[in-house]
1. If you work out FRET efficiency 1/(1 + (r/R0)^6) of positions 163 and 475 (r between Cβ atoms, R0 = 30 Å, to 0.05) for I, II, which one comes out largest?
2. For which of I, II does mean count of other Cβ atoms within 10 Å over residues 379-386, calculated from the coordinates, equal 21.4?
3. For distance in nm of label points 7 Å out along Cα→Cβ at positions 131 and 515, which structure out of I, II has the highest calculated value?
Structure I
């Protein structure tokens, strides 16, 4: 299939603007890959330290026989459901490596925090910057420099982008990502949201809300909605960094161990096959565009308009929101998974999953097929679904037709002819909106502004009834502006706790919207939300000029975000200052003081909020 001209054009523009940095990056990858293997390159004392803790047979293999040595970087902890399954993965990897005449060591661990635990709490202000902390932890793990390849064990929101950024700074290593899969389905996402809205209105109490939440989040594995964690897994499939079809196999499935063993064999296959396919070579402009297309086609998390910008930068590639916007105009929406629909990721997998989506996109000319992957068969292998045969062997089969066209549809008959994300720009700055979950009649909202300096302020206004009164006074609607939420201000927390109260008001017939320089969760719902507004208020962005009562127009159809104030008045209006009480409390407690340097150094959201450039 001929590549779509827009996909080709976006890729060409990315390649052209990235040429200098990408060339320097690839030169470094080749130089590092061409060195003598670690055990031979290092002094005797270095070698002795590196392998002192190994069993004798492994030590013999890696030192005397010069066998390949894999480094395992793991995000295991047993507090978080998504990462608890990783507990025994290193033992499986080591066993499979030995069977293949190689060795493996746990190179290090990286932190893994859960945004579901920290939503609305002070710890959420560490969340975004945990990504770069994970990247640095990955670098520390691999810095012992005795590895011929790497396996990355991680799943959730900041963990996979952090592991990927860290791995790309060791771009000379063949690297395979190893997921753990989603938990089995519990209380439906629709029913969970209903109880949350009832709780926001005081119709049910804490016991009922807690019971519902525990039915939804009930076992090991990732959450079952299509938020950032599961979007990560879809993107890694589209980039060819997994064993094909690995993403959404449940932790308890017998195929899970077989797929982990296959990941080990895949990494060793690259090393021994002398196929120059280190991760820095695989993740090129085409690979990044394939990930962007997959995100748009599935209505994935808005967080990736930050994270994948940072991932691309780690590979010497520069992308921006204009690239996402251009692709969104031609990439159709192929899936409806909560919050874009009622299905969960288990239903998505049963309907055909990533294999179906990737096949449809390739056949429609919307993905690059001429890309390297961790498998010799290329990206076409990722259109197939794995199954475990009675003999214990893995076999892959074609995804076939959609098993449920309310969840997955072909590119010839999509849910929408355009992708799930839109770029907004205007005199309030540049921002993004996830339109795939928003009803068509809510794509344009114009109403007076209600300005809040914190998410707590909005919550208070909802609970005391003043926000609804503003709706009644303001043309049956309100645009809530929540500022001082950017990377430099407080680490750019997710503001998912604002979804239920705004959804309640919307459900009463009011026309409401959110405008913020903060983030929303990957599970943000059907309330129009212009997020990641850049530049942020603390950096002199125009959100700092908005006043209560200013008319604000959010138009997702036209791609605009405007405050309807006379230009002369707007230009003359001074910037508000971050309230003193917020400055005094900013970064106080919960370890936030340790991240002050990251807040100072953070780039804009559109530049990936990177703290290391």
Structure II
């Protein structure tokens, strides 16, 4: 086992000792109190089984079979979630073969960040994660379930479902993916057209045709953003079937894997293996290692911290940074390469990644998963035989070394994310897609209080120079910490022209961002008086990514005389339902602590 990985794991265990003890004591108490319909009164149970058919009612009434809850994020607007319309029926039909039943316990919202990028609705995106967690808890509150299926794929949905699932840690659980759409137009061509549109070289009709050729079908978007990073993390944590995340949507193998998930949940219930037996400090470390090795989404420097809190585990950005320093970058998928997740799957997918990480001693193998003990079980390849899934030995060496490398010849000796520290504050940056010449920049600041201001200056030709864009009042307490992905085409176009550009923000960037050096999630945020609120146009900023520093080169005496630049955020507080989330804005934690309204286990009333 790598010494640094072991040391980080041990300090997480030590740091989390008190809260983890409280969490496990609560879960053990819930297990003792029984978690099924036998504890319900007759009227309670009658309500629960009223809509079921006679066969299902018989099974539920005998108190011997299992009844599973299905928490679904289905809607038919989100391409990754449209396939879920068929899943409850598939799961129910498979379960009844074994004398078990299932009910859709509840639905949770699933918004598409691709639709809301640059729109007011994006300001609800991060908040939706905690809303989904609460919706999950409400769905399972009927206490008629012996286990639970979680149907979710995309950005905030999986983290929200997992937070909710961990609050019901006494239940066996399995996550069920829908799979990616087939490959469309190349990510490289899509990015090129977006930049050309930002520069006025092509019109909206051309751009729309390219976008439609990219996002063209049911299933997850094929770039390696937050949604597909979610799927990678669930496999690293042992919560999904091996190497099954990236099997295309609406295919025979995809449906067979869904049926296999039903069989696995029955087995987990038989063996009394709950989600709290699977998710622990080591599984979160494995998730972080996977994030670094694959060049995954920066959003998980927030989500993983929030998810861990729900299990009484305390993660810090320093943990991510130390793990990144010893984890080689094994994958090249857009945005840090031209390949997509279908190419990744064809190159061996998660089987190769996990095999390489195990061989290098970078992940814990003494973990419980939904299929057994140890990540060895995830070096498998699902194959379809007579309409049933069989797991054969998976690839341990890449079938395409331009997409997946090995630990001896990685794409980079370090992982895809890095922590930046300095007088401006603390932030994270995605390094996997950055060229060497973009790892250092020293330039004057151009300050913007919204992404629209920057875009307007770009259109007017005011940004044809070296600069570091400071985009502030975008933190969780300001306006919900929206992703600022719409800034990438103009900044990318300027960078391609030879200008040195970068961005510093207390907001987020999309999981598909990375070409331009972006110090994001900056804490303390501007609305809390962070130093970013005092930066003025022309201030020199030094961003040294190799050494992990970010500095404002302005004398302290000058800064002390400056007042915090407060702005009117009222327009971000209403419309598009934003007025309904005022309580979240007021109570949300910093980005460094998960940007969540939920407190660490044991501290809920403090």
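1. II
2. Working: I: 21.4; II: 15.6.
Here the read-out was taken from I.
3. Values: I: 2.4; II: 3.2.
Biggest value here belongs to II.
Here, each number is a calculation from the coordinates, and none is a lab measurement. Please read all numbers here as calculations on a predicted model, not as lab measurements. Cβ atoms are built from the backbone, for glycine too; each structure is taken alone.
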